[in-house]
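Input: structures, listed below.
Each value in this text was obtained by applying a stated rule to the coordinates, not by laboratory testing. Values in this document were obtained by computation on a predicted structure and should not be read as measured data. Cβ atoms are built from the backbone, for glycine too; each structure is taken alone.
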Structure I
Amino acid sequence: MRSIVLLALLPSALGAQSGSEIHQAVDRAIPPLERSTAAFVAKRTCVSCHHNILSILMFQMAKERSVSFDPAVLDAVEAKTFRSLRDPGAFDISIGGQAEDVDLIKRYQDLDVNRVSVSLPSEKADTILPVLDRWTTIIRTVNG
């Protein structure tokens, strides 16, 4: 119940703050957040939702609102957070349920699709083996 009362009073309390008071509070909050983010990025190799993602969101919002902060901190946290995604091989692209279409599979190959898979019906060998034979020919044709 106490939480509900506090939440009910929160909008009026926030509205009571002047623009300059809000800016002063933000200006006081940024330096410790910069230090914390910079220290985490310097010491850790992993990505943390709190220190990486939330810091990026906060600094991007600060940038959009012309709030002063050290852009090197944002650059460092973005570089560490997204470095593996900048590698051209970071994404693995698969196409499932592919039809027996050599030209289409070759186009996928040109687009750097990593793999193409086929869905086979649940049938007896006399139905499946000819399909697998055709796929063997397709694979040899595509892979040269």
Structure II
Amino acid sequence: MSTPAKTRLASLSADSATVTHSVVSISVDLGVTTPDQLRHIAFGLEKDTNDDGTVTWTIHFAFQTRQSTSDTFVDEVTLDLKVKVKDFIQAEATAHEGLSDPQVNHLNGPVTAVSQLHAQGQASDNQLSRVVEGTVPLH
């Protein structure tokens, strides 16, 4: 579910009739469920712009599992990560266009594998963070 984006409008000059705008705040919840329907990855992206114009992007990540398809998903792993500045363009594209096929494949493959290891205590927070961060640049 996404929330309405806040936009900042540029002022019009007497010489120009062009209006420009940029999204300064947006929050998008995306998700991928594995083909067996027993694991789900919630992948949220949130953009915020401070009054000084500084932009931040945050990934809200949750790896959820269930024993059978009739059960509800339970959070196994949750974390929030800051998106690297070099990946802001891809974060913006993902927020507006949804997950690309390479991103879905990455979430279903390496991210799911490391999340399972993390839930079993066999992967560190740092290892999981690095793999999850690798999702955004794939857009």
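For mean count of other Cβ atoms within 10 Å over residues 74-81, which structure out of I, II has the highest calculated value? Write down the numbers at each step before the final one.
Numbers: I: 16.6; II: 14.1.
Answer by largest value of mean count of other Cβ atoms within 10 Å over residues 74-81: I.
Thinking of I, II, which structure, once FRET efficiency 1/(1 + (r/R0)^6) of positions 34 and 98 (r between Cβ atoms, R0 = 25 Å, to 0.05) is computed, gives back 0.00? Present the calculation step by step, with values, prior to reporting the outcome.
Numbers: I: 0.00; II: 0.90.
Answer for the origin of the read-out: I.
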### When distance in nm of label points 7 Å out along Cα→Cβ at positions 58 and 82 is computed for each of I, II, the largest belongs to
I
### Task
Match the computed value 14.6, 41 of Rg and Dmax of the Cα atoms in Å, for residues 66-105 alone to one of the structures I, II, and report its label.
II
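So if we calculate mean projected area of the Cα convex hull in nm² for every structure here (I, II), which label has the highest result?
Answer by largest value of mean projected area of the Cα convex hull in nm²: I.
Work out the source of -6500 here, i.e. which of I, II gives that when helix-only ellipticity at 222 nm (-39500 (n - 2.57) for each DSSP H run of 4 or more, over all residues; to 500) is computed. Don't skip to the answer; put the middle values down first.
Numbers: I: -20500; II: -6500.
The read-out comes from structure II.
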